[in-house]
Structure 1
Amino acid sequence: MRKLPVIIFLLTFGSLQAQINELGLFLGGSNYMGDIGATNYIRPNEPAFGIVYKWNRSPRHSYRLSLKHASIEGDDADADSDGRKLRGLKFENRVTEIAAAFEFNFFEFNLHELEQQFTPYVYTGVAYSFFKNSHFEDGEQINDDNGSALAIPMAVGFKTNITPSLVLGVEVGFRYLFSDNLDGSHPKDGDLKPFRFGNINSDDWYTFTGITLTYTFTEKPCFCSD
């Protein structure tokens, strides 16, 4: 079952009849916000990488698919709170995410034109994330079963075409995860309920910060009315 979203991703990519396609890489860092460690929303401290595909429907919007993987960690020693520092917990996890999103350009970004262009952009959509469930006993993280949950990606970025075929982007993407156990603070198993801690009314977040480098291919149409 865990391979199903990847299969869907590949089949969808293969069947798209694109006008302007972009395919490339994401490289950067990740960080997490939850019940362990620092609470900064942008604080990349672990590597992240992935692949990105875009179908540019017009100079102002595109549809994008991405598959990203990141290490996630949190350490109470990095927290501003004296209570967390005194508690002294630390966790590690890995997240693999498949996402579909709608991207909006603030300025027209028409790759039919050869001159250099640039624009800020935003995107949002839906994602599905895979990770390890865990819990803590006597201050030690204990891995349980494989977990997964829906997530909402929300990102801002800036991009420019550095050659007629290459587009470079810089972006920060926040993910609201519909799970509170990325850090092992809220195990689902009822038998592990005594090991829950932290704010049970707030789910976890994680962030991707980095660059995208995409290559445009297939015929470049003119985005103009007949």
Structure 2
Amino acid sequence: MPSISIAGFDVEIVRKDIKHLHLGVYPPDGHVRVSAPFRINDEAVRLAVIEKLSWVKRQREAFFEQERQSARECVSRESHYYFGRRYLLELIEGQGPARVKIQRKTRLALIVPPNSDVQRRDEALNRWYRRELKAVLPSIIERWERQLGVTVAFWGVRRMKTKWGSCNPKAARIWVNLELAKKPIQCLDYIVLHEMVHLIERKHGDEFRKLMDHSLPQWRLIRDELNSAPLAHETWSY
């Protein structure tokens, strides 16, 4: 990807068939990326970033300071989170398909075939997280559908590198990040609402904020809680 250097950091430029320029700062290390219409040249992109330079620096500093989880090895007594609560993992070798059970409110039993490696253990845990997320999403979506007067045609769960959720207003389709299964349930509620509001208002302008304020007055506090939570250990790419 082409890039330009501004104030000591690189800014990646992605040309797209869009009308307006979009500037973003992404985890885990404050990577700066600009999505720009084909008609806008590099110098115009540079000026746009410089205009927002103080905001970009604040976002980058926040990522630098944000706590990181160490790499998960899925071994006994390792900490894992489930809807905001901390559990100690108990690795158990057993016959049959890999599965996860909550035990005694503080332990997460990961039952896997003998000699399962880290990848297989991690995959089993993520399958469980995905199922748990899919179990609670319908009721959240239905509640916001009634309040907003919209209909979600399709929803899904997937791992995302730079977003907590996404929305395609034209297709009425939303996605949520698998990592939300580890965050407090109010964070999932907020992200679902955020994406569903985009079915009414695509941009993050005054009308968007008005709809959010009406539906979930404390949404800014929840957003800040989510954005300050420890980032998962990942090999991030863009």
task = Output the label of whichever structure in 1, 2 has the greatest value of distance in nm of label points 7 Å out along Cα→Cβ at positions 153 and 169.
result = 2
query = With percent of Cα pairs over 21 Å apart derived from the coordinates and found to be 57, which of 1, 2 does the value describe?
reply = 1
query = Of structures 1, 2, which gives 15 when relative contact order in percent (Cα under 8 Å, 6 or more apart) is computed from the coordinates?
reply = 2
ask   = helix-only ellipticity at 222 nm (-39500 (n - 2.57) for each DSSP H run of 4 or more, over all residues; to 500) computed as -2000: which structure among 1, 2?
value = 1
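Bear in mind these aren't lab numbers, they're just calculated from the coordinates by the rules spelled out. The structure presented is a predicted model; accordingly, all values stated were derived computationally and were not measured. Cβ atoms are built from the backbone, for glycine too; each structure is taken alone.
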